[in-house]
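Q: Listed below are the structures to be examined.
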Structure 1
Amino acid sequence: MNNFHDSGVSPTPLSAPIAANVDLILNMIRSHMGMDVAFLAEFAETARVFRGVSARPENPPIRAGDVHPLGTGYCQKIVDRALPELIPDTAAVPLTAEIPETRDIPIGAHLSVPVRFGDGQVYGTLCCFSFTPRPRLGAGDLTLMHQLADLMANMLAADFSAHQKRRRKRKLVESALSAGDPAIVFQPIVSLATRTVTGYEALSRFATEPLRSPDKWFADAEAGGISGRLEMLAASRAIAESRSLADGLSININLSPRTILGSNLKSLLSLRNPASLVVEITEHAPIDNYEDVKAALKTLRDAGVKIAIDDAGAGYASLQHVLKLEPDIIKFDISLTRGIDTDPLRIAMVSALTEYGRRTGTVLVAEGVETLEEEQALRDLGVDKAQGYLFSKPKPAGEFAGVAQAG
């Protein structure tokens, strides 16, 4: 019997409450009908995944989590109507003799019905069997199984729909990765005192349809469970391509706390001098355990990497990140930069962050600068650095050859 993770299929995980209800129904089926095994099987691509199993013997022939090929056994044949749903005695149905499980388990009686959603889509089958014939099984038992299968379908529908949505998003992102995305562009970070380039932020761009902003691709990767893979791919490409930029500049890469906690960041440190790397923490949501994140960041800091909080001021979570993680760099969100030359409230907020930076030795960077007036206002407030279209749009690394840099 195969382990799911080695099988290449993608079944729908059951939430804990639904899994508990499935177990209750299976126990009821087995005991009410006097069967040895009852189970719920999901049809996942080319396999049957046993999502729940209730069995009488100590060493049952199947267990929850087992994976069998879809074409073997009874389930698919019953959905295809090649076998009857109710088989009180398998010896009375010639086709069952061709199924190895009939002999190997053995199966003397079998009752199975499809589990269908409201749109007619088959989730899988609700089944039970005994090792010996059960001649008393009849139409009433079959009716009960259909009723319980409908109940199962109603229970599973929301989880299944959500999982299918996640699966579609994952496949969409994987198709983009297969096509060569993401491409990497770089945007200069300049000193407001001298207007010389001190570093670059690496940004991802996607050419795969549907054309949309990078944040949508990263959100789909998060929903599909592959955000760490996408972030690490983008970061490694960014570091590799940054080698064509002038020496002595910092390179900013974006990583979420989840990726920082769950990925092997040492592989990135081997690609470039860590002292020239800045990791921007991108996630706007609250962090569940700051101590774990701080421990992971300490490993980076010990290697010489600088830590930045991105989009500070965009919400409560980003300010919490500043207080809890004690970054080397704070990057103002564009919502604070835009129109700061004419907005007293923005001036007050940036002034407070600037004072925080002065007291703690934290470098301040303003994002999204587009006008000379914004630049002057930020300089007057004591902000250290800035980036935005006023200085340069994001471009491939090769287009920055010969750009002046800070000495």
Structure 2
Amino acid sequence: MRQTQLFTKTRKEAPADEMAKNAQLLIRAGYVHKEMAGAYDLLPLGFRVVDNIKKIIREEMNALGGQEFIMTGIQSKDVWTSTDRWSDDIVDIWFKSELHAGGQVGFGWSHEEPITEMIKNHISSFRDLPIYVYQFQTKLRNELRAKSGLMRGREFVMKDMYSYSTDAEQHEKFYQKTIDAYKKVFDRLGVGEDTFVTFAAGGAFTEFSHEFQTICEAGEDIIYINREKNIAINEEVLNEKTLKDLNISREELEQVKTAEVGNIFNFGTEKCEKMGLYFKNEKGETIPVHLGSYGIGITRMIGVIAEKFSDEKGLVWPESVAPFQIHVLVLGEDEIVIAQAEKLYGQLTKRNIEVLFDDRKGVSPGEKFSDADLLGIPYRVVVSAKTVQQESVEIKKRTSADSELVSYDEFIARFTV
């Protein structure tokens, strides 16, 4: 993409009412636009980051046997009353509306009930199971707090997957496989070392759950970890019984601040019993299906990455999620320099390398450098009168303070798979 064609512009200051570091940087760099507290538009650069995160997750969910689909965000009251979760006393984050034709609808904060209702049309025998389905869906939650930028939104994108199994053993095998798949996802997103599978309460979902918590000073959770034993416990369930069950003492645990980036729930057969999702086993007996639910916050992940991978100059994207791999800057308006930059840009794009080309005229080198740092693309490549004279380009990694001159051929070879 040419920067002259990118409609978004960088800004020196974030909106005065935006307190979260992640949102300040993402707004200033033109990745998102704030509509209101807890609601952000994804602009072209932000959309590309989301797309890269989705790609990683999609690959790992498909490897588990997941089938991607998408449900409507408008939800029937009747489906949720069967499990009592339409009640505001049980789920206090609903957005609801009255229909002109009469009746109420809800706007999806989660999808266990609607998907289970849909699945009833496709399950009758043990031969129909297991089923693993997932979607990338916009969720709407009437959060009381929406002051952490993209890390806590009233509207956000989530990957939610649901497993339907014949029995507890089949469910547990998939549950553990999902934990392993999630670890791969967070490794690929660049936060694996700081992300812990955490024992937690289930909230409006189940009694207990497993969360995936990433160490982050801007996070809203407190967990207690033991790195050596790979144990993590959410503060809300830290008690003598939990410590005994996990065979660990309080003194062995380190307190850290974290952001929840994923969670998984085991519903057992309770929800399917309430909703009437049964199947006939090999003996011809009618028994309920086992349900599991598995979520990853996509837009929340952008906020966490922006918090963790940034410095005083701006964003520092991991290569796996960056909107572009290379940011080519042309300095000056000499025709020979511009021609060489255009040539290199063309060579890279022909090799399917993602490039943002700063071809803007009338913009000072200092401003271009400042914008490049703010945007946080992994590699900055400068073409100038000096580099053209030496038949080279100047390469600087965003995470490095130093740059190097390399020949044109070496530059192309370095970024060609």
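Please treat every number below as a calculation from the coordinates, not as lab data. If you're wondering where the values come from, they're calculated on a predicted model, not measured in any experiment. Cβ atoms are built from the backbone, for glycine too; each structure is taken alone.
Q: From 1, 2, which structure was Rg/Rh (Cα atoms, Kirkwood Rh), for residues 107-154 alone = 1.04 calculated on? Show your work: numbers first, answer last.
A: Values: 1: 1.04; 2: 1.17.
Label of the originating structure: 1.
Q: Comparing distance in nm of label points 7 Å out along Cα→Cβ at positions 219 and 347 across structures 1, 2, which is largest? Write down the numbers at each step before the final one.
A: Working: 1: 3.5; 2: 4.4.
When distance in nm of label points 7 Å out along Cα→Cβ at positions 219 and 347 is calculated for 1, 2, structure 2 comes out on top.
Q: Now for a different question. If FRET efficiency 1/(1 + (r/R0)^6) of positions 139 and 379 (r between Cβ atoms, R0 = 41 Å, to 0.05) comes out at 0.00 when worked out from the coordinates, which of 1, 2 was used? Let's see the in-between values first.
A: Values: 1: 0.00; 2: 0.75.
Of the options listed, only 1 reproduces it.
Q: Next up: Quick check: 1.4 is what I get for distance in nm of label points 7 Å out along Cα→Cβ at positions 19 and 115, calculated from one of 1, 2. Which structure matches? Write out the running numbers ahead of the final one.
A: Values: 1: 1.4; 2: 3.4.
Going through each structure in turn, the value belongs to 1.
Q: Quick check on the output: -9000 is helix-only ellipticity at 222 nm (-39500 (n - 2.57) for each DSSP H run of 4 or more, over all residues; to 500), derived from one of 1, 2. Which one produced it?
A: Comparing all candidates, it corresponds to 2.
Q: OK, next. Going by Kirkwood radius over Cα pairs in Å, for residues 75-290 alone, which of structures 1, 2 comes out largest?
A: Values: 1: 22.1; 2: 19.1.
Top value of Kirkwood radius over Cα pairs in Å, for residues 75-290 alone, among 1, 2, belongs to structure 1.
Q: Suppose Rg/Rh (Cα atoms, Kirkwood Rh) works out to 1.04; of 1, 2, which structure was it derived from? Provide the component values of the computation, followed by the final result.
A: Details: 1: 1.17; 2: 1.04.
Comparing all candidates, it corresponds to 2.
Q: I've got another one for you. Work out which structure the value 16 belongs to, where relative contact order in percent (Cα under 8 Å, 6 or more apart) was derived from one of 1, 2.
A: Structure 2 accounts for this read-out.
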